[in-house]
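Q: Got some structures for you, see below.
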Structure 1
Amino acid sequence: MRLLQHEAVMLAREEEKKQDIQEIVNYRSTLIQAEKELSERPFSLVLVRQMHKELMCSVRGANREPGKFRDIQNWVGKPGTPIEQAIYVPPEPHLLQTYLEDLERYIQTDNSDVLIQSAIIHAQFEIIHPFIDGNGRIGRLLIPLFLFYKNRLKRPMFYLSEYMESNREEYYTKLSNVSSSKDWNSWIEFFLQAVKIHGKKNAERVELILDLYQDIRRRIRELTRTQYAAEIADELFNKPIFRSSDIQKRTHIPKQTLMPIIKQMTKEGILVTIKQAKGRNPAVMKFPELLAITEN
């Protein structure tokens with residue numbers, strides 16, 4: 001019995017891990033598609049629905065009308081909590097369209113302070129809570145996408161999720177106070193503090209990544225004596241988790257040249273094998289030094 005219980009727990013953990021990975025994959029593909037859309041047309045509610053549909057594909061909430069604004073009442077609380085005990089009850093469904101259209105107009109408005117505008121947009125979206133599920137994920141995505149839309153970021157790659165998760169109780173309290181007592185100042189102060197701290201962390205990570213890039217090019221060159229050190233380093237930084245065949249396809253380095261180099265890099269610990277090659281399936285590998293910086 002204990003063995004069966006152990007196996008059940010392990011299977012549940014494995015499934016949870018797969019869900020986490022799928023959410024990351026969805027997050028990335030949603031950002032890429034939204035970035036392309038915003039390069040060609042204004043921010044719109046249509047885009048928000050498209051983002052939600054992509055983000056919720058095959059993950060938690062996938063059965064809760066992805067890509068569609070809700071037509072039922074939802075509420076925020078612990079799982080199974082009735083609406084009478086909810087922490088927060090968003091606007092009724094018949095009010096959504098008006099509120100969302102107001103938000104769309106505000107997003108498209110030029111404001112002298114884009115960071116404050118971003119804080120207001122995120123809060124308003126979370127207050128409206130337009131989807132049955134996944135509002136937090138979409139709301140956090142709106143921050144880098146809006147800054148990209150307003151030409152404050154070259155790419156929509158600025159995430160406040162880490163700070164918000166680390167300060168979850170304060171985050172929810174500040175948002176709740178906006179809704180209950182119109183305390184916008186405290187919320188905006190919290191948001192700007194998140195931007196400041198996370199911006200500083202990002203700058204530190206960028207410095208570490210740049211130093212690692214120079215170092216890894218040197219190490220590959222010295223270890224393998226290959227003329228392809230720059231191309232291989234570029235690919236490791238482009239995709240630090242990869243199939244062994246990926247680098248060959250993207251760089252066009254001859255397979256008979258590349259595979260011994262990968263073998264040497266693995267022996268030296270530059271690369272780590274996650275999954276061994278089997279039959280026609282190539283090995284899955286990772287570049288742990290870069291992952292250690294980005295996942296810190």
Structure 2
Amino acid sequence: MAVVVPARDAEGTLGACLDGLARQDLEEPFTTVVVDNGSLDGTTALADAHPLRPVVLRRPRGKGPGAARNDGWGAAGEVEVVAFTDADCAPAPGWLRAGLAVDADVVQGWVAPPEGVDRGPFDRTLWVSGPSPLFETANLFVRRSWLERLGGFREIVAHDGRPFGEDVDLGWRAVRAGATTAYAPDAHVEHAVLPGDWLAERRRDGLFCDLVREVPELRRDFLFLGVFLSRRSAALVLALVGLKRPVLALPYLVLLAEHSRARVGVVSGRAALRILAGDLVGLASTVRGTLRSRTPVL
């Protein structure tokens with residue numbers, strides 16, 4: 001089998017990823033392919049010097065991780081299964097063994113930030129605690145025969161030149177073509193906690209309109225009530241529609257307080273204002289996306 005890791009400016013996290021791969025306990029050897037997607041830091045040098053001795057490919061800057069993953073699995077040789085993870089992820093011991101133990105064409109695994117790591121209220125990380133309609137490539141196993149059949153990852157949605165949702169598209173094209181899917185709860189990957197730009201992240205919400213247009217299954221399996229990105233976005237719309245009736249704002253205020261508590265551990269007025277600002281930016285983005293793509297998502 002092979003593991004493919006796309007990396008771009010990942011000098012700060014790639015070492016932990018490769019360390020995790022070096023601790024895997026498969027009886028048979030596997031190939032690791034690191035695809036440097038035009039890094040401007042020491043990503044390539046770190047990969048070249050690592051004791052795991054991965055195959056290192058170098059791409060020019062400009063294309064997204066889907067193109068890097070395609071180069072990676074294409075260079076992996078005649079393997080039966082390709083496992084994908086990211087340069088900001090650290091596979092736990094037993095990750096590959098647990099993923100390969102599940103007999104399916106596409107297998108997802110568990111993703112969460114490391115325990116005990118302090119998280120700022122608006123840091124970026126990832127959780128996947130069960131079968132996900134987004135098929136996140138932070139932890140995804142795909143039979144190579146299906147990658148060949150599907151032609152790998154496609155660039156279907158882009159924002160400021162950055163592709164979006166190529167893993168969602170691959171997973172659902174596989175499902176439509178008859179691939180079997182499963183979830184491996186014991187295949188663990190830890191996702192690093194990284195500083196994020198809260199408002200910039202929310203400006204990307206409008207891309208889900210384009211993604212739902214291309215992958216309509218998300219309306220059933222991902223969107224709340226088939227239209228909203230979350231319960232909170234639905235409650236925000238209700239609050240704005242009923243501005244003259246304060247009682248209609250109560251569901252949003254409750255969810256805002258819950259999210260503030262989840263982010264900072266308490267119901268903080270400052271955090272709540274930042275969350276509200278992000279929610280308003282996200283709603284404006286989805287309204288623009290709805291008009292642009294003619295696909296309603298709020």
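Q: Which structure, out of 1, 2, was mean count of other Cβ atoms within 10 Å over residues 74-81 calculated from, if the result is 14.4?
A: The structure behind it is 2.
Q: Can you say which of 1, 2 returns -12000 when helix-only ellipticity at 222 nm (-39500 (n - 2.57) for each DSSP H run of 4 or more, over all residues; to 500) is computed? Write out the running numbers ahead of the final one.
A: On the way: 1: -22000; 2: -12000.
It was calculated from structure 2.
Q: Where is relative contact order in percent (Cα under 8 Å, 6 or more apart) largest, in which of 1, 2? The partial results should precede the final answer.
A: Details: 1: 11; 2: 17.
Looking at the calculated values, the largest one is 2.
Q: Which one of 1, 2 has mean count of other Cβ atoms within 10 Å over residues 50-57, as calculated from the coordinates, equal to 20.5? Walk me through the numbers on the way to the answer.
A: Working: 1: 20.5; 2: 16.2.
Attributed to the structure labelled 1.
Q: Using Rg/Rh (Cα atoms, Kirkwood Rh), single out the structure from 1, 2 with the greatest value.
A: On the way: 1: 1.03; 2: 0.99.
Going through 1, 2 one by one, Rg/Rh (Cα atoms, Kirkwood Rh) is largest in 1.
Q: Here is a further query. Volume of the Cα convex hull per residue in Å³, for residues 34-161 alone was computed and gave 112; which structure, 1, 2, did it come from? If you can, show how the numbers build up before the last one.
A: Values: 1: 112; 2: 159.
Of the structures listed, the value fits 1.
Here, each number is a calculation from the coordinates, and none is a lab measurement. Keep in mind that what you see is a predicted model, and the values were worked out from it rather than measured. Cβ atoms are built from the backbone, for glycine too; each structure is taken alone.
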